[in-house]
Structure 1
Amino acid sequence: MLPGMDALEFMGTGPELRDTFDQDAERYQRARPRYPPSLIEELSRVTGAAPGVRVLEVAPGTGQLTVDLAGSGCAITAVELGPSLAAVALRHLAAFPAVDVVTADFERWELPPEPFDAVVCATAFHWIDPAVRVPKAARALRPGGLLAVVTTHHVAGGTEDFFADVQKCYERWDPATPPGLRLTPESDIATDTAEFIVSPHFTDVTVHGHAQEITYPTDAYLDVLLTYSNHRALPEPARTGLLAGVRELVESRYGGVVTKRYWHELITAVRIAE
């Protein structure tokens, strides 16, 4: 696998994997990147985020997106499965009295009687049960309300030679790694919007992309890797060997820093009146 690729591609989406994020919530808060300002601006615009607007955020983690959206003054109910992640999010969002962090499994959480103006989920929608996520989001929304889903991809760019060279480490320590794997250009990312398009509850499906590049010193980069479920799920000897190999490569050949390019897509759909 490539560092930071979606775990869906190689290791499935079972609950044992999505639970790994809660094992080190402080690292998740410290290492996971915030979203680019252009995406936050677009999200705020399309959701109409402002005082009086009600937003349901599904799986906020420690609140990387939540804190930016909360700055608009909108009321946010953030439903997070992991108790440790939720505790960090609550602390991180303490300055925003209109934000309520709920520790619950979204699939089983009882929706409040008053519908929301927007439902937002950032880099976590794929962890929600496919049979539940779109229909329940629809039930949570008022007619004309907006579903906004952010996806995140690690794409070609940044320190490209490093991401080619580091594949040898992954091929050695992770048997799930296809040989010769390389990063995909953002122009070739094929967004799958079928579940929104075929849903009888939504219309006007749109996709807009936002890029950002982040430069990491060695320790910060390894910190990021340890927030990915596919890395955390490796057996301890393999994970230790992989991280040691990555560290040696960054330090010896790349001057102790690497730059990673992210491609974030904002997928939106409008709730149909029924």
Structure 2
Amino acid sequence: MTIADTTLSAFLQGNDSVILIEIASVKGSAPREAGTFMLVSRDRIWQTIGGGQFEYMAIDHARAMLAGTTAIDSLDIALGPEIGQCCGGRTLIRFSKVTPAIADDLKNRWQSEEDAYPAVFLFGAGHVGRALAQAMALLPLAVTVVETRRDELVGLSESVTSHLAPMPEALVKTIPPGGSVVIVTHDHALDFLIAREALARQDLAYVGMIGSQTKRATFSHWLSREGAPPSMIERLILPIGGSIVKDKRPQVIASLVASEVLHAIHRFDEAAPAPFGHDHPASQDRA
């Protein structure tokens, strides 16, 4: 079995015969929610429905469909000890041969999902900024890296948007509501300018800056001198990444900050008012 590290479009174009495996419904505890899908060709797979034995069963069934040895288009699988799993729930999985119409629908669904990814703006592409961009490129986030130095934007992941800006603080106003700001530039004065603009907004999920408690005190003093209310500094995460893990290597900081940002986005989404006439929980939207 080969896991395809490619885009949806590239996978569909590179494989003539593909089976769509989709979780139709879930009862109890399961690795993934209803609506999750993966694709299977004769020798490759794209994405996952949760792994484990039940995914292997689904892949084997899909390949049997490709080989013409079965026409059964659904499996109702109990996630218990009889298949070597202990989730305890059940999943109903449906199988479909990917037609041009299904392929177009999958592309639209995937694009809609990506369009809804929360925005994260990384200001600075030095050692920590690049490590952050690499870590966050793997997550369901729309990542933009902003730099004043052209050379620092070279070699970033293709899934990351890069922006060369002589005045990065001016881009803060373009961040969609619910977005996040991580400030890791090479210049403390620039850090402060970006943070001042970000903290002036009330609709961002996260505003964090690399540094120390001393830097926080310096920024707080500067904000006060600029006439900002004391409550503004309270919304700034500085230092970023928490205080439990003391390792300051860029990759470690990036992992800690990525988790911190995801938690902040979740809290922001949970606190957001529900649209009129609808319950809020996102699980209903994805069911």
Structure 3
Amino acid sequence: MSDVFELELLSSGWGLIEGPRVDQHDNLYFSDVPNGGVRRRRPDGEIEVVVPKRRGVGGMVLHADGGVVVSGRNIQHVTDAGSEVLFAPDVAGFNDMHTDAVGRVYVGSLRRNPFDESSADVPGELYRINLDGSADEVYGDVRLTNGIGFSPDGSRLYHSDSIPGRVWVSDVDGDAVSNRREFVREGKVPDGLAVDVEGGVWVALAEGGRVQRYTPDGESDVAVPVPDHFVTSVCFGGADMRDLYVVTGGGTDDGGCIYRTRAPVAGVPTPLAQVRLNP
């Protein structure tokens, strides 16, 4: 597999960018965690506000009814008509999220402030928000939740846990998620991730200056070098799902940046969320 990547800089000057998603019209959604808001970059380069002001949006997915489901202090579905809280347990907040094949939302909770070193190191959980808005705790003992994704056939769940420097993998069989174990041990701090159609897992390394692909066996494969050590997340898009979007956290004078390159293999599309409190 080719390991030569040309990065196209699409936008710069942001804070810590997170939660990239691309819709069917090739619009790129992204958040600015410290400065607030969710924005949408159109294919012509124009950038517009989708969710104003909301801080701490570490993850998002698109909803089948339109709009976006965003993390932060709670989980909200935001549309042009307004917003609805889908899930709000007693936690400090939420970070990355993903959907399974039927549109349920998997999201990791934060019980500590990741930007405050004095904050108590209390582990969080992985939750699943079901189609009717009920929620299940999938597992606990997640020290700093980050990227989430599924294998192409949905039988494996990947989950970045940044503080121990691990990407976990679990077996999935219907509602049952079991046998959580180490997939990758990565000292450069695994952050957001995306999965390709061959089962490769592309992980943004928040202290590594690159996106690293791992084979389904957890072996390092190709790497995408990024001109910022603080690489926060990654997603696939484009008509052939081979456009690879990489976002950063502002580790240089250019601030948070959005890059695009071409991947040698297509990504797995992220299903639309189908959670509805009032179907």
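Can you say which of 1, 2, 3 returns -9500 when helix-only ellipticity at 222 nm (-39500 (n - 2.57) for each DSSP H run of 4 or more, over all residues; to 500) is computed? Walk me through the intermediate numbers first.
Details: 1: -9500; 2: -11500; 3: 0.
Comparing all candidates, it corresponds to 1.
Taking distance in nm of label points 7 Å out along Cα→Cβ at positions 101 and 117 as the measure, the highest value among 1, 2, 3 is held by 3. Computing relative contact order in percent (Cα under 8 Å, 6 or more apart) for each of 1, 2, 3, which one ends up highest? When relative contact order in percent (Cα under 8 Å, 6 or more apart) is calculated for 1, 2, 3, structure 1 comes out on top.
Computed from the coordinates by the stated procedures, all read-outs in this text should not be read as laboratory data. As the structure is a prediction and not an experimental result, all values here were calculated from the model. Cβ atoms are built from the backbone, for glycine too; each structure is taken alone.
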